[in-house]
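Have a look at these structures, which come just after this line.
Derivation of every value follows stated rules applied to the coordinates shown; laboratory data play no part. Being a predicted model, the structure only gives us computed values, none of them experimental. Cβ atoms are built from the backbone, for glycine too; each structure is taken alone.
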Structure P
Amino acid sequence: MSDPTANPAFLRDPYPTYAALRAQCPVQQVPAGSGGRGSYLVTGFEEAREALADSRLSKDTAGFFAGKEARRRLHPAVAHNMLATDPPDHTRLRRLVMNSFTTRAVEELRPFIARTADALLDRWPAEGPVDLVATLAVPLPVIVICELLGVPEPDRAQVRQWSGELFASGAPAVIDAASHSLADYMKGLIAEKRSRPGQALLDRLISARDGDERLSEGELLSLGVLLLVAGHETTTNFLGLAVLALLQHPSEFQRLLRHPAEIASSLDELLRYDSPVSMATFRFTTEAVVLGGVEIPADNPVLVAIGAANRDPARWAEPSDLDLDRNAAGHLSFGHGIHRCVGAPLAKAEAEIALQKLLSRFPDMQLAVPVGQLTWRKTRLVRGLAALPVCPVPGR
């Protein structure tokens, strides 16, 4: 399969390609670019939902690649994290972090999120243009997850750079190097916290490791790296995509200006309309599985195209339309089943607060460049803008 991220048109708008693939068959085998056997690609909503919850589709990549030729130099803390495990290990690891991302825990963070968003927007120029990605969508979730984990402020910019490099499609050497940089940094931070314990989430994970041995040292390291990266990537991309969608749909933008209380209920439709996760992380069949009428043999990779599933006309009427009246609950942007994103409540709270602040402070905000001139991140797994220049034009 040729690399779609090499095609600027696909990066701008992957949905026509997804629609064409789904029309052919919602589950189909696609060839590998390197001449390998390829993978099975899932583009239909029901098929994707079923695949995400099927225990016969394993996420244990260590088991899948055992005995196979190693092609990459990803650090084990990145290659074999909680997302790449099956029960019972996945259940145990997930339980350790869930309490920090419950609705109640996130509610306690909302004042900090609001203060952070205000502080970032206070730096915006009176007229612009300003890059919303660099000045809000990136720093807001980075600051929040770093605060939650206990990452010192001077280190946060470097952490964000490594995280961005981890998703650099078509640059395996860059990805591998970033994985080692992140793991080495987290190893040093864990050592520092052991010498000076605090109350952050990472400190609590260290206590679990050093107390009753619920975590191995490798699991502690991989959890720290995963939370650091996953804790902001989705929100960063979602904020940029949501603002762009609203600016491209002025009636919906105006609706939220008139009724800001509806922002929270609009998030699911914004997530469905343009998912910040294009492709779910790697799965493979442990036995033959029939999905959408297609038999996938055992020991085959399966890729679930979240962006495609969220626009399946068999599930959503007029799926290419942004309709804030739509009940979009059940979208797959946070996954489904036991691997559903544990940080979803935090991501939605950050997005809600950021949009509330933006709309109240800059009700006349508009794009600073034509849509066709926007730049997109070159990555397969996530979908996001590299930059989003806007003119704030604050209301008077």
Structure Q
Amino acid sequence: MDIEALRRDTPGTANRIHLNNAGAGLLSRQTLKAVTSHLELEAAIGGYEAADQERDRVDATYGHIARLVGGQADEIALFDNSTHAWNAAFYSMTFKPGDRILTGRAEYGSSVLAYLQIAQRTGAEVVVVPNDESGQLDTTALANLIDDRTKLVGIAHVPTSGGLVNPAAEIGRITRAAGVPFLLDATQSVGQFPVDVAELGCDMLTATGRKFLRGPRGTGFLWVRPEALSYLEPHVTEIAAATWDGKRSFTWHHGARRFDTWEVSYANALGLSSAVQQALNLGMDAIGRRALDLGAYLRDRLDAVSGVTTHDLGRRRCAIVTCKVDGMAPADVAAALAGNGINVSTTDPVQTQFDTEDRDVHPLVRLSPHYYNTETEIDRAVEVLAILTAAL
């Protein structure tokens, strides 16, 4: 992997040290061109006409995403973000009083709210599976909690709040053996390291384009295992999702396309396609090794700084690194880093409710390098943090 060439192809690296890829990755020149050239085409010949002209390239997006996650093109639906993709899958399921939804402490805030809403609406029960001693989801506890009332296991592969990588493949083995649907939120994992739906054993997977995939904001997707369509009834329908029979009925479109919407941003879809192709060309194995190595390097460097404490859980950890600086609010730390040209973000208790109940450590400073970052950039970020702690 030619890091310097990748950085030259990433305009943002000339201006900032970008350690906020868990928020939004920096666009490459190819992806930027894919978006802007289509907008220019729409301006030149019209939106419908531009879509017709680029139809084959837009349609190819489904196949590129399918290759990325190990699925088939007709198992992919496009969305404007991962949360909407996740909602489309979750709200397609039917729950009744006494049904159980099993989830983990790492679950994302919007998913938690959806669980609570369905519990209030239907009488279903939300059960939070405990963590094991390492802080990852306890798979033994999960297996023991699954019974004939369990209608869904919904898990975040990687939380928004830290470097934990949950044991998704083991969860998939458990849910397949029990015949329970498994919805995997892969928002922070797709694009960061290899994700293969066959290996993971999930039935539905959702992801965003803007984070480690380095696609434009306003993009996301849903993958659905074909067998799962037997119990999924999309919550809404429209002409992109179904065909009218000419009378008083309709037929769902084939595969995951029943979750599609007619109106999409074609410029964003082409930008997502470009970003996915770049990831495929670089190779997710190489991307994953580089990203995880940088995360480990950053975590080790931070652990060596007096007054800085890292807070990442799990046996396996990724390129998301969270920490606190003694005596300084995380928002002030993030602002100080920004003042030195370093992009980071902070965790929010309302975005990680079950983890907040368990640990009460949020907010935290969140740093998330990716493969185009350098060790020199990480050293600079750690140096600034060391200066901050020394001044307190």
Structure R
Amino acid sequence: MMEGRTIYEAEHEQFRRSVRRFFAEELMPHIAQWEEEGIIPRELWRKAGAAGLLCPTVSPEYGGAGADFLYLCVVDEELGYTGQMSFTIQTHTDIVAAYVEMLGTEEQKRRFLPGMVRGEIIGAIAMTEPDAGSDLKAIRTTARREGDHYVINGAKTYITNGINADLVITVVKTAPELGAKGVSLLLVEADRSGFSRGKRLKKMGMKASDTAELFYSDVRVPVANLLGEENRGFAQVMHEIPKERLSIATIAMAGAQKAFDMTVDFVKQRMVFGQRLADFQNTQFRLAELKTQLVAGWALLDQCIVRHMQGVLTTDEAACAKLFTTELQCRMVDECLQLHGGWGYMAEAPVARMYVDARVRRIAGGSSEVMKMLIARSIFPRETR
């Protein structure tokens, strides 16, 4: 990572070394095969759980380490720095487990969190729908109350961990006539009758990440599976989204740094017209510009991490972080691929894989255009509402 950062203590750096070693030994030697297969094996999830990489902030009462938010950042950074982002720990740990611990009842926490920490229960969150995208006000999946159960009908798409998932936080309309004020979150176990998965979706990048369509046909779940309050789902999601975007920004910055570091090593070795590519002023100037952007990105990210830990990170600040870092990552891999020349365009070149993987960061968790809209609202609060 970028030198000179001050947000981490010695124990975080010790944890970082173990995380980096785990990815080097357990992820990188097999990722090419898993990309061909289109899925990360469940065994890797269990190994990650045993190594302490999953849900480190979860309370020891539920099997976690009770660590601070910086431990999540370390895992996200080290995953991003592998240049391989198909192991979607972030969805499982930073989102699903966090929702369960924050909103769940005592029974829900004891039922699900220990298994999530161990990697035995894999989590997913199902918001996006074929016709509504991620606009929660427009979703059509409904949950009708029948006695002590909800009956769910609808479909979701582009769901990360959709094939592997054992537990799916499903965003539903419990009061469709209320629009956004009628949204709720339900915990749906994948073995429920009427729940099914569609085909594994093929993507441009992140090919080992299992992404799927999910279908709900009269899926009955007990009222005890309601996560948080009925008809308060929209507010609950909005409360958590800044942290989700901060996690995306963290992975993006680490991925950008990896592309830069890898390219610096490459240009020092690559010979062009009898001299190293690194000896050309054009190369030096382009890398100087990229380093400057990296320095600015890390400073912004670290400031937002600190503000999140202080409990004062705002929606527009998180949007700024996501917008800047994900756009930077895409510029970085594009510039770095260019400096790799023809080799950079080969599918087996690490920078080529990073190029296609990075593109989704400007879409997931809210597109760059949505981030600009949120930031604009903080500038013109009355005019834009």
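Calculated for structures P, Q, R, distance in nm of label points 7 Å out along Cα→Cβ at positions 151 and 335 is largest in R.
Calculated for structures P, Q, R, relative contact order in percent (Cα under 8 Å, 6 or more apart) is largest in P.
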